[in-house]
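Each in structure tokens, the structures are laid out below.
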Structure I
Amino acid sequence: MKRWRWILLGIMTIVSLLAGFTMPPDVAHDAWWNRIPAFFGLLGFIGCLLIVFFAKSLGKLFLRKREDYYDAD
């Protein structure tokens, strides 16, 4: 990506995290996770990491072949 897109993405990330720390909590839904600042952002990030690592391990388990797989006769 171009440099200005990375800068814009960084600014949007910082604004999103700051909003998670500064916005008042929703009092109608008083659960323990609502008291943690930026909880849903962190939950989404951790979930994304888990999906990536799970998909990578599945790829290694089922898709990867030996180096001489096509040359073996």
Structure II
Amino acid sequence: ITSIIISHKLGEIAQVADSVTVLRDGRTVETLDLKDPETTEERIIRSMVGRSLDSRFPDRTPCAAPPAPA
């Protein structure tokens, strides 16, 4: 049986698929075998966004504490 699942939830895709095809801007970027040890979540994300991500969430500068009431 062949099915097409469109999702950004990589964990769910890994549970039900044998391979993943990454599309970006309406074009096929690559098709990866999920059983291949070189097919990592980082590689899939890199294919999706077109670059490597140093961190998924940018560093945040903590907000200054609000001024004490007068």
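In terms of distance in nm of label points 7 Å out along Cα→Cβ at positions 15 and 39, the structure with the greatest value among I, II is I.
Looking across I, II, the calculation of helix-only ellipticity at 222 nm (-39500 (n - 2.57) for each DSSP H run of 4 or more, over all residues; to 500) that yields -19000 traces back to I. Structures I, II were shown, and semi-axes √(5λ) of the Cα gyration tensor in Å at 41, 20, 5 was computed from I.
Where a number appears in this text, it was derived from the coordinates with a stated rule and is not lab data. Model, not experiment: these values are computed from the prediction. Cβ atoms are built from the backbone, for glycine too; each structure is taken alone.
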